[in-house]
Structure 1
Amino acid sequence: MKLRDIASALSARLENGSPDTNITGVASIDEASPGQITFVANPRYAAAARVTQASAVILSEEFPAVSTAMLRTKDPYWAFARCVELFYEAPRYPPGVHPTAVIHASAKVGANPHIGPYVVVEEGVEIGNHAVLLAHVVIYRAAKIGDNFFAHAHAVVREHCRLGNHVTLQNGAIIGGDGFGFAKDNSGHWYKILQSGPAVLDDDVEVQANACVDRASLGRTHIARGAKIDNLVQVGHGSSVGQDSLLCAQVGLAGSTRVGDRVILAGQVGVAGHCKIGDGAMATAQSGIPSDVPAGEVVSGYPAIENKRWLKCAALFAKLPEIAKAVRARKQ
């Protein structure tokens with residue numbers, strides 16, 4: 001593909017390069033070779049951008065010039081995402097139902113579905129148009145799912161759960177598994193609390209590999225429009241996640257957590273039950289959140305505190321031995 005065509009597709013401005021340059025693929029800035037295009041969105045990679053072997057670099061309007069061809073754009077990361085689509089053709093799944101699939105007579109499946117080997121669709125299920133259900137997907141009874149549903153192998157949607165349009169489940173995602181609810185009886189044994197409420201996913205939600213969105217004991221567990229849930233995330237029963245929020249790898253929400261809109265919880269963040277995370281808040285990796293977080297706040301550490309304060313505390317922590325030594329010397 002010619003560089004001019006890529007610039008046009010990305011609405012980017014070409015600088016310092018021939019529009020006739022032929023680009024054959026996309027690669028990371030460290031691994032790119034002649035004929036490939038790469039991107040840089042973080043100023044920390046300025047040095048790598050100056051020595052990359054790529055034939056072109058996607059970068060921001062403000063990024064310092066480099067010697068190779070540049071495609072200038074307001075959002076290089078978004079442009080890079082679009083650029084990958086220009087070179088990689090995702091697998092296509094033609095309409096059809098594999099002979100090993102089991103679909104209950106009462107189930108309603110919309111137009112042009114692709115239903116793969118050993119898929120099970122139970123009674124009372126409703127699925128919209130253009131669904132793709134790959135091998136071993138299981139949809140429990142009375143689940144309701146919108147148009148353009150895409151479920152990778154071994155994804156499961158449990159009974160009575162409701163999914164909107166354009167929902168994607170990666171391999172092994174479990175929607176509506178039982179919440180972790182038990183009450184101790186008079187003899188000291190754990191008695192299972194019936195998990196009666198569904199998990200509800202709105203439009204444009206993606207749940208990635210081996211993540212779990214538990215059903216609720218009462219009410220519902222709700223994932224709002226556009227939220228993205230990464231691999232190995234646990235969303236506890238009765239929790240809610242707001243629009244366009246990101247839960248990164250191994251995040252854990254205990255039951256009845258309320259996560260606002262456009263929140264980012266980085267990898268391995270844990271949130272205690274019944275906490276509220278305000279709109280636009282962010283928690284850095286491995287933070288532990290035992291109480292509410294105000295809207296727009298950036299928190300770190302355990303227990304999570306305001307990020308700038310945590311950075312100061314972390315810097316002091318390394319100096320504690322010499323501080324303690326100085327204190328002991330003063331006491332003597």
Structure 2
Amino acid sequence: MPRLRLSLACGPYETTRALWDGTIEPDGIELTVLTGDRDRIFHVDRRQECDVAEFNVMNYMVALEAGVPITALPVFPHRRFRHGFIFVNTAAGILEPADLAGRKVGMAGSNAAATIWIKGILNEHYGVAYDAVEWVDLYSSPNAARHPMLGDLAPAPPAAGRAVDSALLDAVDALLSSGELEALIGPGLPGPILRRDPRVGRLFPDARREEIRYYEKTGIFPIMHIVTIKKEVLAEHPWAAASLSRAFEQAKRLAYDRVRNPRIVPLVFFEDAWEDQERRFGDDPWEFGLGEANRRNLEAAARYAFEQHLVGSLPEIDEIVLDVPPAAFIGGTAGF
């Protein structure tokens with residue numbers, strides 16, 4: 001019997017390496033994996049070409065509410081703590097989260113998962129109300145091709161495959177360094193941080209300690225992206241959900257085994273870092289499935305999306321994410 005042919009758009013992570021190099025093949029599925037340029041892989045137009053795709057978890061909720069015929073597997077290829085992605089002009093006098101009130105804070109798109117998580121965490125855990133900050137959306141300009149702070153460098157309305165160019169990034173860096181922006185949040189590190197420019201620092205100088213404290217309080221290692229599948233595929237081949245989930249799990253486990261070898265990773269104190277991770281997060285920090293911790297994680301994401309008016313009603317996790325049988329996420333026979 002011929003295998004089901006599916007396409008997958010996904011980032012080239014270590015945890016997905018075995019899928020895109022062919023080491024792992026989903027049972028009954030011939031998978032064509034598209035990796036490469038980030039903007040092309042994650043853009044909605046590109047994603048709709050594929051049967052299975054990685055998706056910003058909050059934007060997935062927006063798409064679902066808009067009627068896009070997809071659903072999500074409980075597979076989370078990208079997570080990241082975000083306390084270390086709040087940057088401040090060091091002359092602005094912003095020494096603690098409360099000091100952000102009334103300040104002009106840039107953000108790299110209001111619908112970026114990093115942006116939504118940061119604003120939600122600041123609101124829920126540090127008392128920084130959403131409307132207390134003057135948020136400046138630098139990367140989204142739906143009504144015009146100009147932005148008052150960026151002029152001609154402002155991005156035009158989103159288009160398929162359009163990347164944020166270096167001139168725009170340099171302009172944002174200059175605004176933060178000069179103090180025209182007093183702070184900035186986003187998914188990546190701005191140039192001044194990479195260059196160790198003393199005019200720009202982090203809101204939390206010891207972000208790692210703050211992130212560990214957040215995890216100890218909440219049990220949340222923030223989910224950024226989720227894997228979606230077209231509903232038409234599931235309608236005809238419902239077994240594909242478990243097969244794909246199993247394959248993602250196997251690829252992730254192979255990644256753990258590979259990088260556990262300290263010769264692979266050029267990190268001086270590798271053993272210390274690995275042992276510290278296991279002590280704090282257990283042996284599977286990138287856990288899949290809808291266990292208690294992941295439900296709590298997704299519920300926070302859904303709540304933040306609702307509070308920030310991305311969706312009109314609070315999503316119910318069981319209605320938007322498939323509860324794939326636990327057998328797909330454990331060793332041995334999956335039992336499809």
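Nothing in this text is a laboratory measurement; each read-out follows from the coordinates by a stated rule. Computed from a predicted structure; not experimentally measured. Cβ atoms are built from the backbone, for glycine too; each structure is taken alone.
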Of structures 1, 2, which gives -4500 when helix-only ellipticity at 222 nm (-39500 (n - 2.57) for each DSSP H run of 4 or more, over all residues; to 500) is computed from the coordinates? 1
Match the computed value 44 of percent of Cα pairs over 34 Å apart to one of the structures 1, 2, and report its label. 1
Consider the structures 1, 2: one of them gives 17.5 for mean count of other Cβ atoms within 10 Å over residues 71-78 as calculated from the coordinates. Say which. 1
One of 1, 2 was used to compute FRET efficiency 1/(1 + (r/R0)^6) of positions 87 and 111 (r between Cβ atoms, R0 = 35 Å, to 0.05), and the answer was 0.70. Which one was it? 1
When 1, 2 are compared on mean count of other Cβ atoms within 10 Å over residues 207-214, the highest value belongs to 1
Thinking only about relative contact order in percent (Cα under 8 Å, 6 or more apart), which of 1, 2 has the largest value? 2
Using mean count of other Cβ atoms within 10 Å over residues 55-62 as the calculated read-out, with 20.9 as its value, let me know the right label among 1, 2. 1
